[in-house]
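Structures incoming, each one as structure tokens.
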Structure I
């Protein structure tokens, strides 16, 4: 498989893990990953993220992005594979008896801080 396919699957996996761990929307992970790691345009990343989450939450938004040329359906479908796997393993990890609510808060806060700092430093 090409590097891009592996990158898209990895984005889905990480978004799925965070979804299972923190209950956050996949877009909070997928959009920054596509912009910062893959160098995608913000609108293309947003449209592609919606495609990955299309049923049931992003269908109407994904249609609008698609009509405006800001959606790659094949990218969204690859991310879905990672989301399914990652979400399961994230939920399994988060529900271990040794993972406390306090640790979850720290992990989530650290993750958001890193993403925010990275976004603030891009040109």
Structure II
């Protein structure tokens, strides 16, 4: 499952991957992000939450790359990821090298509480 929401007052987009994520889930999610990102100002932040992720099909990768490119184009400044199980990191660190500008700060956390502290500070 893919969920995305935006909080314009915090200039924050949250993307959650949970349960089993299919290529169709990630395609629809990428399309949703195209709409949501228009509500944000350059310098916005991303919270990527993989807490509930059980598995993700490799067919999701083109849509994840597309979403990263979109967020980069619109001016993401901080990416905070919650990845409690490193075995479920679907290659986000490597993808980030190619799809985010070097100026984008990327922080990986084990818990949502830790991620919230990073976003607050």
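Per-structure values
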item	result
Comparison of I, II - label where Cα Rg over 2.2 N^0.38 Å is highest	I
Answer label among I, II for the case where helix-only ellipticity at 222 nm (-39500 (n - 2.57) for each DSSP H run of 4 or more, over all residues; to 500), calculated from the coordinates, equals -24500	I
Comparison of I, II - label where distance in nm of label points 7 Å out along Cα→Cβ at positions 19 and 83 is highest	II
Which of I, II leads on relative contact order in percent (Cα under 8 Å, 6 or more apart), largest value	I
Origin of the value 18.1, where mean count of other Cβ atoms within 10 Å over residues 67-74 was derived from one of I, II	II
When distance in nm of label points 7 Å out along Cα→Cβ at positions 75 and 99 is computed for each of I, II, the largest belongs to	I
If mean count of other Cβ atoms within 10 Å over residues 11-18 is computed and equals 25.2, the structure in I, II	I
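Any read-out appearing in this document is the output of simple, stated calculations on the displayed coordinates, not a laboratory observation. These numbers come from a predicted model, not from an experiment. Cβ atoms are built from the backbone, for glycine too; each structure is taken alone.
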